[in-house]
Every structure is written in C-alpha cells, then in structure tokens.
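Computed from the coordinates by the stated procedures, all read-outs in this text should not be read as laboratory data. As the structure is a prediction and not an experimental result, all values here were calculated from the model. Cβ atoms are built from the backbone, for glycine too; each structure is taken alone.
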Structure 1
Amino acid sequence: MKVIVAKHAGVCYGVQRALDLAQKTVAETPEREVHSLGPLIHNPQAVEQLHQSGVEVAGAVDDVERGALIIRSHGVAPEVIARAKERGLSVVDATWMRPVLM
C-alpha cells in the first residue's frame with residue numbers, strides 16, 4: 001500500500017500559532033511559570049512536548065498561582081480572562097484574531 005502525505009500536512013494555522021505563542025511565552029516568562037487553560041492541542045504527544053518545554057496544563061484559572069496563562073484557540077468567556085487578571089496572571093490570548101497580550 002502506498003501512503004501519500006499531503007504537501008501541507010500538519011496542524012491548522014490557529015493551532016500552530018498557539019503552539020508558537022506557547023514556546024515564545026516560555027522563553028520570555030521569568031521562572032518559566034507558564035500554564036495553558038486546558039490542553040493547548042488535542043494531541044497527547046504535542047501536549048507532552050509542551051510539558052517538557054515548561055507549559056503545564058491547568059484545569060481552571062484558580063489552579064494557577066503566578067506567571068503566564070495561555071488561553072487556547074477555542075477561547076473563553078470574558079469572565080475567565082477577568083478572573084485571571086484579578087489573580088495577577090499575565091494572559092496570553094491564543095484565540096484567532098485577538099491581541100496576543102492582554
């Protein structure tokens with residue numbers, strides 16, 4: 001059987017952007033305190049690679065004590081972002097067509 005891989009195989013633009021933002025955030029965050037609100041991508045191997053580079057998965061904003069919180073490309077309700085800011089977290093918004101830092 002012949003397997004043909006598409007010329008542009010891989011993740012979509014939005015997910016790639018989120019992955020790139022995560023790596024950039026790790027590089028720029030003191031003490032590498034970086035969390036994503038839920039898994040950044042629905043791929044266990046990619047989530048593990050992010051973990052190895054310093055991105056921890058948080059189930060809720062209140063699970064994060066300090067550092068940066070990445071909002072994945074699915075987005076969240078405005079109240080979630082407000083809560084993160086109340087807690088003093090640096091919010092990195094990986095949703096499509098939004099400012100990166102809030």
Structure 2
Amino acid sequence: MNLQLQELLEKIPPLGSQSDKGMEAIAFIKFFTPWSYWTWYAMEFDGDDTFFGYVIGIEKEFGYFLFSELLELEGPFGLRVEIDEYFKPKNLSNVLNNSFC
C-alpha cells in the first residue's frame with residue numbers, strides 16, 4: 001500500500017462514529033471503476049478491511065464494503081478500481097447532490 005493511501009485511510013473515522021451526523025457525515029475517499037459507473041464513497045473504516053459508505057452501483061445505497069474486494073475487482077484490459085485523487089472530503093449532502101449516476 002502506498003504512503004498516500006495509508007494517510008487517507010488513517011483520516012477516516014472508525015465504524016459507527018458518524019452515525020449521528022446525518023447529512024453532515026463526511027465522505028473521505030472516493031473509489032470508482034473507470035470502466036463503469038460504480039462508485040464507493042468511504043465514510044468510516046474499521047482500520048483493517050471494512051468500510052461503511054455510500055455506494056452508487058445498480059442502486060444508490062448505504063452499506064458496508066470490503067477494501068479487499070475493491071482491490072480484487074478487475075475490468076476490461078486489466079483496469080482496476082481507482083481512487084479519485086482530486087476528490088476532497090465533503091459532507092454527505094454535497095455527495096448526494098453531486099452524484100450523477
């Protein structure tokens with residue numbers, strides 16, 4: 001794991017810590033598939049493998065997803081899930097208002 005990713009992961013609060021913040025909860029990392037519209041916004045992290053966040057896929061939903069599964073995904077031509085390096089942490093209301101899919 002590269003140093004930049006490690007620093008991002010360390011900034012994400014533990015699972016359950018934003019549950020009372022509602023639309024003011026913060027999304028810290030945006031993962032996406034460059035070959036489709038799937039996107040994962042990481043809001044909480046257990047420090048090991050499990051994230052809680054907002055997922056845009058077949059449906060838009062909140063839920064848990066595994067870092068290990070994101071790392072295993074492979075698209076056409078060997079494409080992998082990427083981290084949006086231009087994404088800045090933002091509150092959930094901003095994420096929901098700006099999710100185009």
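Just checking, which of 1, 2 has the largest value of distance in nm of label points 7 Å out along Cα→Cβ at positions 50 and 90?
If we compare distance in nm of label points 7 Å out along Cα→Cβ at positions 50 and 90 over 1, 2, the biggest value is for 2.
Using the calculated result 2.6 for distance in nm of label points 7 Å out along Cα→Cβ at positions 58 and 82, pick out the matching structure from 1, 2. Please list the in-between numbers first.
Numbers: 1: 1.8; 2: 2.6.
Attributed to the structure labelled 2.
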Comparison of 1, 2 - label where distance in nm of label points 7 Å out along Cα→Cβ at positions 26 and 42 is highest
1
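Taking mean projected area of the Cα convex hull in nm² as the criterion, which structure among 1, 2 has the greatest value?
Comparing 1, 2, the top value of mean projected area of the Cα convex hull in nm² belongs to 1.
As an exercise: helix-only ellipticity at 222 nm (-39500 (n - 2.57) for each DSSP H run of 4 or more, over all residues; to 500), calculated from one structure in 1, 2, equals -10500. Which structure is it? Please list the in-between numbers first.
On the way: 1: -10500; 2: -5000.
It was calculated from structure 1.
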